[in-house]
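Listed after this line are the structures, all set down as C-alpha cells.
Where a number appears in this text, it was derived from the coordinates with a stated rule and is not lab data. Because the structure is predicted, anything quoted here is derived from the model rather than measured. Cβ atoms are built from the backbone, for glycine too; each structure is taken alone.
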Structure I
Amino acid sequence: MGGGALLGSSMLPRIGLIEEAFGEEFPRPDYMIRAGWNENPWGPSRVALQAIVDSIKMSNLYGGNRRALTDLMGTIHNLPTDHISIGTGSGEILRTAGMLASVDKGSVVCADPTYHDLIRYAETAGSKIIRVPVNPETLHVDLNAMHKAIRKDTKCVYIANPNNPIPSIIEKNALREFTLDVSKDRMVFIDEAYFEFVDNPDYESLMDLVRDGHKNIVVARTASKIHGLAGMRIGFGFAHPELTGQINDAKTGAINVLGLNAAYASYQDQDFQEFTVRRNKESLSIVETMLDELGHRYVKSNANFSFIYTGRDINEVNQAFKAENILVGRPFPPMTDWVRVSMAKPHEMEYFAQVYRKILG
C-alpha cells in the first residue's frame with residue numbers, strides 16, 4: 001500500500017549520496033544512531049539507575065518486591081491491586097492475552113499495520129487473524145471497518161492507541177463507544193505503550209473503563225518507553241480481577257529484582273518523565289519541520305517515532321541510512337515504502353535530517 005505521496009514518482013530521489021552537491025558536509029558519528037526501535041535514547045533515569053545498583057546485591061534471591069510496585073501502580077491509577085498484572089514487559093501481557101483469545105480457536109481482529117506481539121502469538125496458537133487496513137488517506141485506525149470485520153467467533157479485538165508503526169491516535173469518544181459496545185461479547189485489548197507521549201486533546205486513555213468494572217477490557221502499559229527500561233522487561237496489564245487472574249495464571253515469564261526496583265523508582269520520578277517528553281518533542285520538531293520544508297508525506301506523531309513515505313523499498317532505504325551510521329525501522333508490510341524513524345537525541349536527529357536530505361530530499 002503506497003499511500004499517495006505528495007511528490008510524484010518521477011520526482012523522488014534516487015537512493016545514494018549526492019556527493020556533487022553535498023561533498024563531506026555531513027560527518028558520520030563514530031557510533032550507530034539507534035532510530036529503529038522506539039527506545040528512550042536517554043536511558044533510565046538517575047534514580048532508576050541507582051535502584052538498579054542498590055538491587056544488584058539481591059540478585060542471588062528469587063523474586064523481588066512485586067507487591068511494592070503493584071501498590072504504587074494502584075495508587076497512580078486509582079485501582080485496587082487485584083486489577084493489576086505485572087509482566088516481563090507489556091509483551092508478556094500481550095502474548096498471554098493472545099493465548100487466552102485462542103483457547104477456542106476463534107478469530108482476532110486488528111488494524112493493519114499494527115504492533116505484532118498479541119497477533120503473532122494468537123496466530124501461532126491457532127486463531128484466525130482478521131487484519132483491517134488503516135484508512136488509506138489518513139492512515140488512521142478504521143473503527144467502522146474493524147466493527148464490520150468482527151465475526152461470531154471473534155474472541156479479541158486488539159487496538160494500539162497510539163498505533164505502531166503509525167503514530168496516529170483514535171478519537172477518544174469514538175474509541176470509547178466502540179470499546180463499550182464490542183466488549184459486551186469479547187475481549188477488547190487496548191495497548192497504550194506510548195500513552196505518556198501523547199499531547200492531543202482528541203486522545204484519552206481508557207483506564208477509567210477498567211476502574212468502572214467492565215469485565216472484558218484490558219489496558220496495557222509499559223516501562224520500556226518513557227522510562228527507558230526496555231532491557232529490564234517490566235510491563236502492566238490493567239483489567240477486571242477475573243481477567244487479571246486468568247492472565248496471571250497463564251504467564252510464563254519471571255520478573256527480575258533489578259527491573260522491579262528500577263520501575264518502582266522511575267514511576268516516582270516525574271521530572272525525568274517530563275524531561276523525556278520535552279526532548280522527544282524537540283527531536284520530532286526537527287524531523288517534522290524538515291519534512292514540511294521538503295513537502296514529503298508523513299503521519300503527524302503522537303508518540304516517540306515518525307512514519308514517513310519514501311516511495312522506495314525500505315530494505316534499500318535502510319542500507320542507505322546504515323551506511324551513514326543510522327539504523328531506522330524495518331519494513332512494516334503492507335506499507336513497505338514507508339519508514340518508521342524513532343526519535344533519538346535532538347542533535348542526533350539534526351544529523352538524521354541532514355542525511356535524509358542527501359538520501360531522499
Structure II
Amino acid sequence: MQSAEPHANPQPGTSPDRPVRKIIHVDMDAFYASVEQRDDPSLRGRPVAVGGGHRGVVAAASYEARRFGIRSAMPAVSARRRCPELVFVKPRFDVYRAVSNQVRGIFAAYTDLIEPLSLDEAYLDVTQDRLGFGSARAIAEDIRLRIARETGLTASAGVSYCKLIAKLASDHRKPDGLCVIPPERGAEFVSSLPVARFHGVGPVTARKMERLGIFTGADLQRWSLPQLEAHFGSSGHWYWRICRGIDEREVRPDRPYKSVSAERTFDDDLRDADALAGELERIAGYAWARIERAQVLGRTVTLKVKFADFELITRSKSFSAPVADLAAFTAAGQALLAGLHPLAKGIRLLGLGLHNLCESELDPPLQLGLAI
C-alpha cells in the first residue's frame with residue numbers, strides 16, 4: 001500500500017520557529033503497591049494487590065503479583081484464583097497523594113512545564129535546561145535518582161521529542177529504567193511496537209486493526225491516509241501521524257479537564273440484569289479509584305451504554321452537591337442502568353463517569369477516561 005503524504009512537519013518535533021522539544025515522561029513503578037511495600041517490610045518480595053473487598057477490583061498490583069497475570073481492574077475473585085498467596089491491602093489515598101506531591105516537588109526544580117496525568121505519572125518539558133545539565137537524558141537520570149533517594153521508590157522515564165514517544169519509551173525499560181528516543185529514531189521505534197500500545201488505540205480499535213492485518217506500527221505505516229480514513233473516519237489522520245512518530249501536542253500544566261470515567265467492553269453481549277449490575281459495580285470501583293487519584297469532586301454521574309448493534313446512549317443524573325463517595329456514585333449508576341430494563345438488545349460496553357467537576361481542596365482536576 002502506498003502512503004499518501006498529508007501536510008505535516010517533515011521532521012518530527014520541529015517547526016521553523018521552534019527547536020526540537022525535549023520531553024520526559026516519568027512513571028512511578030507499581031506506585032500504590034510499591035508504597036505499601038515500602039511502608040510495610042513484611043510485604044516486600046510478596047505478591048501484593050491494592051484494593052479488593054467484596055466484589056471489588058484490583059486498583060494496583062506489585063510486580064510480584066503481575067507475574068501471575070494480575071493487573072489493575074481485574075476482579076478480586078479472579079486475582080485470588082490466579083494467586084492464592086496474593087496479599088490484598090486497603091488503599092491509602094492520603095499517603096499516595098502525599099508521595100505524589102513530594103515527587104511533583106522534585107519535578108518543579110527542573111521545569112515549570114509539568115502536566116500530571118495521575119498521581120503516579122507526568123510529562124515534563126525540559127527544552128529549557130534550567131539547571132544546566134546539558135541533556136534531557138541527564139535531567140531524567142537526576143530526577144530518578146532524587147525520587148529514589150527522597151521517597152525510597154523507583155520510577156521509569158522516557159525521553160523524547162514528543163509526548164507520544166516519551167510515554168511509550170517510559171514503559172520500554174520498566175521497572176526502574178530509562179529509555180531515550182531521539183527524533184531520527186522516532187518512526188523506527190514506533191514501527192516495532194504493537195498498535196494496541198498506541199495512545200488513542202483502544203481494545204476495540206486494536207481488534208479491528210488486527211482483522212485488517214495491522215498488528216504493529218510498521219503494518220500501520222503501510223496504509224495510506226485515505227485508506228485509514230475510510231476505515232477509521234477522522235481518527236485515521238491521527239493513526240497516520242502517530243505511526244510515523246508525529247505528535248505536536250504540547251506539555252500543558254494545569255490543563256482543564258471535564259470528566260473522570262472508566263468503561264469496559266465485554267467479550268459477549270450482556271442482557272441479564274444481575275450480570276450487568278455486577279459489571280457496573282466493578283466499573284464504578286475502578287472509576288472511583290481514578291476519581292480519588294485525580295482528587296476531584298463532581299455533581300453529575302453519567303452512564304454510557306453501547307449496545308450490540310453499536311448504538312451508543314448516555315444517561316445522566318445531577319445532584320445539588322458533589323457525589324460524596326463510592327457508594328453514592330455506584331448507586332446513582334445502578335439507578336440509571338435499572339431505568340433501561342427491560343432491554344430490547346444486548347449490551348457490549350458499559351461506562352460510568354463523573355462530570356460537572358470542581359476542584360477538590362488539594363489539587364486541580366484531571367480527566368481519566370480509559371477503558372478497562
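Upon calculation of mean count of other Cβ atoms within 10 Å over residues 223-230 from the atomic coordinates, which of the structures I, II produces 23.5?
The read-out was computed on structure I.
While we're here: Given a value of 2.5 for distance in nm of label points 7 Å out along Cα→Cβ at positions 159 and 287, point me to the structure among I, II it was derived from.
Clearly, the read-out refers to I.
Tell me which structure, out of I, II, gives 20.1 once mean count of other Cβ atoms within 10 Å over residues 263-270 is calculated.
I
Also: Thinking of I, II, which structure, once Cα extents along the principal axes in Å, for residues 199-334 alone is computed, gives back 51, 36, 34?
I
Can you rank I, II by relative contact order in percent (Cα under 8 Å, 6 or more apart) and just name the one with the largest value?
Between I, II, the highest calculated value is found for I.
Now for a different question. Can you say which of I, II returns 3.5 when distance in nm of label points 7 Å out along Cα→Cβ at positions 119 and 135 is computed?
This value belongs to structure II.
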